[in-house]
Structure P
Amino acid sequence: MACRFQIFLNAGQYAHGLAAALEALDLLELLEQQMSIFRPDSLVQQINRQAAFEPVVVEDRLFELLQLADAVYRLTEGAFDLTSTPLWEVWGFAQRRPRIPTQAELAQALEQVGWQYVCLNPADRTIRFTRPGIRLNLGSIGKGYALDRCAEVLRQAGIEHFVIHGGQSSVLALGTRRDGGGLGWPVGLRHPLRPQRRLGELWLQDLALGTSGSGVQFFSSGGRRWGHIIDPRTGQPGGQDILSVTVLARSAAEADALATGLFLLGEEKTRQLSELRPDLGALLVLPDPQTGDVRVLPIGLAESLWHSGPPTV
């Protein structure tokens, strides 16, 4: 999953805390073997090779993750789509040599994209593709899923207060930090263009966080900034008016997936979705032409969860 996973516990709270944390982290190798597109023998790559020709049986928990991906695809009007890898490739981000593709190249890539060509059969837990060339990539949901699974291991071991980080963009917190005043666990929100700077702090208690943005992976051409998050509906990089989106949800997998989808949907659609799903919260980081910096826009987020400025504890 190309990132560092960390588990934090309250010092001295659980005698078996270290053993439980190590057991949870050990699970990551199994999940990587299931989900990675960079391992030719992974389950996802098996699906990619076979599903256009015959239904492929999927392990139960991974099938549930694909069902969640289907739900988020529908909720975000197709902005979140696990089949969009050909677009990421044709824009050169996969090779770390980004460029603007030709119209012919873009049209060819779009022919290989579309969650509508993925059929999930809950009766026998199988997946099949109805169009050749379709491929899955769980990069936009897999890290959050890994946090959810690690949290299950900790809870089964009786650990009820912890926070898990997956890189800088996925966090899951349960219970409270001992010196947190009962607010939960503090998590900093980084400036998308100046990673060494914090914009503020979120307090998570029994919540997960996922962030998507184009602050790091982008290139400039023709006086325009082109980011690596490509809209599967158009084939064009999204987020021209948004630098990053952070979503708070009950599961880290959903938070990750929705962060990608809402980054592409934009501010107005995010407000509409917030009305449909009051259990979700979002922080949009937008360019601020007046200051030449950025501004943070909370949507559907309780005031107690977000504090701008320096850390409070």
Structure Q
Amino acid sequence: MSLSRTDDPPAMTDREFRLFAELVRSHCGLAFGPDTRFLLESRIARRMRDIQISSCSAYHYELRKDKRRDGELANLIDELTTNETYFFRERGQLRALLREILPEALMARRERSGGPVSIWSAGCASGEEPYSIVMLAMEAGFDPGQDLRVYASDISRRMLRRARKGSYREASFRETEPALREKYFEEKDGVFTISERVRQCVDFIHLNLMDRSRIALLGAMDVILCRNVIIYFDADGKRDVIRMFEEKLRPGGHLLLGHSESLINLSTSLELRHLESDLVYRRPRPGLSSDPDPWHLAARLAIGDAERES
């Protein structure tokens, strides 16, 4: 028996809810408990209507048999992820990145092997954060590509398609000065498309923060931004992601979390650093790092993703 697009799926039992919640948590870290049960159930019901599956057990089987994790499970994750963002969000932190962290990291890179500072926007959604970094860097006189390279990842393929396209509506500009929008965007029929000179400075990569095998292909980073992402993970998921960030950061590298997030009860390996306009975390620097440059590794991931999208 199939389900029409207008029919409501049957109510989910407690056992079915636990099975779906565990499947999602183990796949990507998103945690759903009793207080967020309605959200999980409603998004699953929407997907069941879309693909006309009438049984929760049948849909659960459909998700479990998705071995490559890029079929129906990816579609469900697109429904479940929260993608609220806008340009220049939490600007004080971005100011700290451009005025204090970046110059310091650039000097350290030049003293070692040279090359641009590597910045990873983890959980970039539709791309406003990495593009904001590039625009602010240009405004500060840095040369993206020469001084810094920005990598941006998200688990949502739908969001990455929007990010690569680089077209936005008014809601994305609630913290953007008119002069910056005029300088870096072209408007047509109420849609603002970011300039090619900014777009080409960001490599977008499809990444699941719980997928260690794929993340292993990404090289060491000088700065990681993961803002307002791990608030949706349970404690174990948060620890796993933070541990991965610790491994990916070069000694002396910085981790920037959202203002509502902290490492309390999660990690003692990173030190809290007080900057002029914000607080950030830093991996201690016991000595010089011999980590490989991430450029060719991250570029391979980004190129492969772009080919699959085309």
Structure R
Amino acid sequence: MRGKQLLMAGALIAAAIAGGALVALRQRAKPAAAAPTGARPGAQRPEIVLPAKIRAQSVVPVGVPVSGTVESLLVEVGQQVSEGQLLGRIKNTAVDSDQQSAAVDLERSEARAGALESQVIVARAEAARAQADTARAHAEFDRAERTYLRQQMLEKEGATPRLVYEKAAREYEAAKTERDRVDELARGAEDRLGLLVKNLDAARHSVEEASQTLDRARQAAAAAEIVSPATGMVTGRTRQVGDEVTPDVQDLFQIAVALSALEAVLDPDAAALARMRVGQEALIIVAGASDAIVARIAEIRGNEVILRFASPSPAVRPGATAQVRVKVS
């Protein structure tokens, strides 16, 4: 009896030892559970890396002033320009024709006015001579008339020879005829002078009108010149020489001003865009710049993601390329 009990106790002890070993073996074979990513000390936030284009925050568009053909473009993209600098010209045949016609009209008007001025000078000299001749003729007539009247009175009284009287009468008639002739010449000279002066006044008025017309034509031609409205850098140009343009073209040139205020523009795909938010931090690595630039997403406009920043060096300028690392959640 006692032997049976000892055998049963030994069997139970062996079974317990075997069971413990099996449990230990199973625990050893079970894989350890992965710790959560957020729980790892020093873990980094995920990033989206995208190419970007650097552009100025403030850009002034320069439009086309008149319809026509692009005759010349004098500046290239990337070139620095000053306010008032000539950027190009638009050729407008109607404006050119008007200017040429106005120039010809002015030349003709000035030539006619010049000729009339010369004629007026001559006519004034002739009128002055006629007036002098008139004064002399009148003085001679007055002298002859006094002599004639005196001889006439003496002849009636029989106090002068007949021949002396007749001579005084002939001289009187001759002086009267000369006076009348000179008076007629003087009146003619004055009439011609008056007409020439009137014509000269009209010609001078025509010159003034032609000059004003030419000024307007020149202003229209000057309007076909494209000048820079601001100092900055040309960042875009939308037409080439020979292209037909109208005033509807408002962005023939784009000029970036305040070149220190820049923005990096991203064009992410839909999946990346869905993970981006305004305010997310990013690093901008610009080609040619020594240091990365810290910035944040300032605006999401459609598919465009815009980060604004201040340029740290002249190497970072509109038109530069960059790589942007956006830290997303």
From the coordinates of one of P, Q, R, Rg and Dmax of the Cα atoms in Å came out at 20.4, 67; that one is structure Q
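Of the structures labelled P, Q, R, one was used to calculate helix-only ellipticity at 222 nm (-39500 (n - 2.57) for each DSSP H run of 4 or more, over all residues; to 500), giving -9500. Name it.
P
A short reminder: the numbers here are calculations on the coordinates, not readings from a lab. Bear in mind that the values here come from a model prediction, so they are computed numbers and not experimental data.
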